[in-house]
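Listed below are the structures to be examined.
No lab work stands behind these numbers, since they all come straight from the coordinates. Predicted model, so just to flag it, every value in this text is computed and none were measured. Cβ atoms are built from the backbone, for glycine too; each structure is taken alone.
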Structure P
Amino acid sequence: MLPTIKHNDYLLTLKINKIKKNNVVVASSGDKKFIVKRIKDISDKFITFSSDNKKTESEFCDKKFPLNTNVNRAFLIYRYPFNFEIL
C-alpha cells in the first residue's frame, strides 16, 4: 500500500457496516492473515480490493471476496515518532 501506508505504520481500524469504494481497509484472508488494501469495487455479493502501488500488487488484488468477509475500515495512520494521518 505504498506510498499511503509504509512498513511499521500502525492503523486504527473500526468495524463498521457501511464501507465505500476507495476506503482503506484491513481484511481477514481466512488463514489468520490480515491484508491492507483499498476497496476497488463493491457489488451485491462481492468486494474487490486493489493496491495503491500498482508495481507491488498481491494475489489479493482484483480477486472477488464474499461480501461477508471480515473487513475493518482504517481511519488513522500512526507513523513513528509522532506523526498521525487521517484516511
Structure Q
Amino acid sequence: MLFALILILVGIYLRQNRDWLKEIYSPSKIHVKISGKVKNPGIYQMDHGNQVRDLVEKAGGLTSSIDNSNIILDTEVLDGQVISIE
C-alpha cells in the first residue's frame, strides 16, 4: 500500500516537473560544428544552453560578406548539431 502511494506521488511530481530528467541527463558541455561564412569554421565545445549567437562569436564572428538579417541567432544549439551559415 505504501509503495503504491509513493509511486503515485512520484508520478505526479514527474508530470508537473517534466524538465527534471533533462536537468539530470543533459551534458554540461556539448559539441557543435559551424561552417560557412564565419571567420573560423570548425567544431566547438559549448555550454549546454548556449545559443547560435554564442557559437558564431566563438567562431570569430561572421565574415564581412554576409547579411546577418536572415540568421536566427537566439536559437539554442544542441549536442552534435551542424550549423551552416550561408
Structure R
Amino acid sequence: MTVQIDARGLICPLPVLRLRKRLMALPQGSRVALLATDPAAVIDVPHFCAEAGHRLIARRDIAPGETEYIIERGPACAIAAD
C-alpha cells in the first residue's frame, strides 16, 4: 500500500517537511507518493532522500507543473525531528 501526500500548491520547504513527517511514522520499506507543484521539489526531494537514507523510486509528470514522486522509506531517518 502506498500512502499519498498532496503537497500541491505548497512551496519550499513544505513539501519535503510533509514527506519527512509522514515517512518517520512509517516502517522501513513503506512507500509514499508525494504530489507537488513546487519547481524546487525536483531538487529538494532527491536531496532529502539521499541525505535521510530513503530511496526515490520514481518521478513522473502527471499534469503540467505537477509531479509525482514515489519514495521508499529507508532503515532510519538520519535527519532528526525538530
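Assuming 4.8 is mean projected area of the Cα convex hull in nm² as calculated from a single structure, say which of P, Q, R it is. Traced to structure R.
Among candidates P, Q, R, the computation of distance in nm of label points 7 Å out along Cα→Cβ at positions 14 and 62 that gave 3.4 used structure P.
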